[in-house]
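Read through the structures below before going on.
Computed from the coordinates by the stated procedures, all read-outs in this text should not be read as laboratory data. As the structure is a computational prediction, the values presented were derived from the model and not from experiment. Cβ atoms are built from the backbone, for glycine too; each structure is taken alone.
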Structure I
């Protein structure tokens, strides 16, 4: 399953697609030659692999069937409960994205929704003016206007605590949203600079109709288990709660290029292995091959007329560390946990035989292939069992005898590692972590929970000590800093707090000079490492097995799909 994270500028979404290892045992630390090979392999991995075919050459008609790992209850992607990768992918077919990214992370106005966009400095303030397409209309017949943008701002800016946005970043920098020369012109004035403004009103969160965003009750309930209004090349034919299936069909009222496909069916199939089985049986047209699944990759490769598509994407695997749990409030203990976990072992085990670079990730903001990437992990990123033991001793957690759990004030140190029950890779990953922490005298209980409750009832509510999942990033990585790490953010799941880090994040997301912004983001990243908010593992593989005839869909990298051009060539 996938959970993505996106920051306000391009909201980062949670992805449950938990990777885990294909086996336990010791894995050697990578040597210089292995690291060089990994870097070479990463440089050879493409930025996008979608079988690009010109719109005119794609066959008209057909049904596309795709799997999702986690069925949502909340279809409002702005809401913290709706901030999931699978939800965003389904909404892409039916909801507006005002700005879209290409494979090189360059944003341009989406002509289906915007005829013009300007980013200017007026009277010392950043002002972005959106001119909406005159034809842009919601499926209930209501014209798309500046009021839709105003409602999104007011719901997501954090001022009204009754709203629960996945992120306030960017929204909280807007001073006003006003009507321009007509209802189709929205003038956005920022109180503080926001260089990654392109992610607002874009993908996750998609733009939503004003009337369904204006009150906390509407924000919570109007898209709860239903999708009342859309505005895309497709419309909802049926939401089947029984089979957990969404069916969308071509919308004849769509004013843009006619969608090539007649229908797209999104089927919930919770485990990666079951998804691959369904693909092999001809029930699906494309399937993701998650980390830690060499057998699934092998099986997919054996399917007749299959095309394996892989690309470097802004997605990464990690372990989130609850800064507020009973045992982990002490930063020295969190440091000990970080030292006791061998990231190389997990990374190599997860990615073994996956045709993917065996390279750990040393940054919470930039991926290995990003120009801003610097390995900021320092000593904390290196496995050091003796250092872990020393820190635990100093924190008062004593081990009476080798092999026993550490105790303090008569209480044993036992952590929980929450995993989605339907994803066996997560359990295996937990077993590796369990064995590592045991060496340091720390107990770890692997706690399987229902897949559909994994995020809403456990991660979001902070009911965990350690939890593995993936962040699905965006072409605007700096914007995710405030969403995930800033004090008080709904998506700061460990409830970590550090004024110095907040200040560093503010500096990075406000910097208008791109080179300086990267420098400041890396400075913030060093503080995130020191806090042990999250333990990065690796840049997550984006590997898709698709029918060879499927066009304009696959491993997207930074690019947003053009759903009007998705279809088949034969």
Structure II
């Protein structure tokens, strides 16, 4: 035990805020080069993370040691705790013990320990070697409010190299988020290798040029843009996320948002209406009229795509071991289903014939049939379909889940119809939307949503009964990258708002109007130093730095909205 050590972060500066913190003394538990690490069976993911990440940052070897070492670090499991719950006890002369209801709970406890050790714990190498660190004498008990705490990352509009995705996974883990929804295909690019159909990446992964700013902008970047993940890249991403108890949900968009696929395989489009052989990967933004043809050949094609996708994104069997960590919601496959114009189907004799053969009412019912086919196909393979809330139109197969993006209405309707829901309304948690109404915001898009606005977001609509509210799996922030051309732009749009979102998803907060914004902003003062150490190019509270601005780039402010939107 030591009375004085280098300054670390107090437990009152944690983000997300824990449920309870006890032990307000000035004593600390030291962490030095002699501190040992004992890990119970089943806690191997945290043991490896502590040595490779926290140990590397602070220059601590964390050698194996006995369970009863008085100044040691111990990892345990306790099945009386909820699966992702943890208890972190830092007690002088007894060391530090992290107990979790599952391996994930232990890992989240380790993320809290990292915050307690100060911003240097977020670096990749020690900047003050040889010093003695101390963890404040505290007992912290914590558990998440929601099971699904997600981030949707769009890598189709602007490709993010694999190293950037791995970095995003680490940033998610630092904020106790546990689902990465990876938007892999769209009109502007196909980002996943499918060996059965090589032209999806040979052709579909590349566009000749890119619109700069909103689609009404006159500016273009006249150079090719693209990239894709090989199958081994995907396996690496999934395994890396699993080591951090993050599940990866792939999105393969159908039947709209599919021009990149049609450019690669023109027979997928409505060939009796459009010269699909002349289509290229789309180079601008918005809702694209070119959609998939509702034919048996299209169904077989995407079944082939999904067979490879399922192999790359294996479902969690429930087994948890150091070799195969348990990952949340890994049985889900997102099939989009949003923004599918029906004009080509109305003009297509093939589509109209299919409507007649199936005895369907209209084109909306045809899309429901298309989505329903894959809901059944996935269910037969032990998987679950999830899609944007448009998939409710025309009816939705039992067992399918809904991402509610067009406000709360889709989520309310889905929950009342017995479907599980992930709440991600555009008006609250689309992080591509601007953070301020000022003229300096880079490429101003959509609604103004400040850090405070995100902190006051409530995922569960008050209209739901208790039973219906139980169908809300959780919540997700969405990051669409039309105007985010590189990592710095993604950082700026996502942070610091993702910290506020993470607290909404994890912590048991009061009603939005009663939330202590001042306390959160006080804790963010410490959290900015952690983000600095991680190299995150977040938006400063005072506004964008000179190099973060994009003067003269046309955005998409929403017309006719209230003054604050």
- prompt: Which one of I, II has Rg and Dmax of the Cα atoms in Å, as calculated from the coordinates, equal to 24.3, 81?
  reply: II
query: Thinking of I, II, which structure, once log10 I(q)/I(0) by the Debye sum over Cα atoms at q = 0.13 Å⁻¹, for residues 112-239 alone is computed, gives back -0.75?
result: II
- request: Identify the structure, out of I, II, from whose coordinates distance in nm of label points 7 Å out along Cα→Cβ at positions 264 and 472 was calculated to give 3.8.
  value: II
message: Given a value of 26 for relative contact order in percent (Cα under 8 Å, 6 or more apart), calculated from one of I, II, which structure does it belong to?
response: I
query: Where does the value 19.4 come from, among I, II, when mean count of other Cβ atoms within 10 Å over residues 352-359 is the thing being computed?
result: I
- prompt: Can you say which of I, II returns 5.0 when distance in nm of label points 7 Å out along Cα→Cβ at positions 40 and 368 is computed?
  reply: II
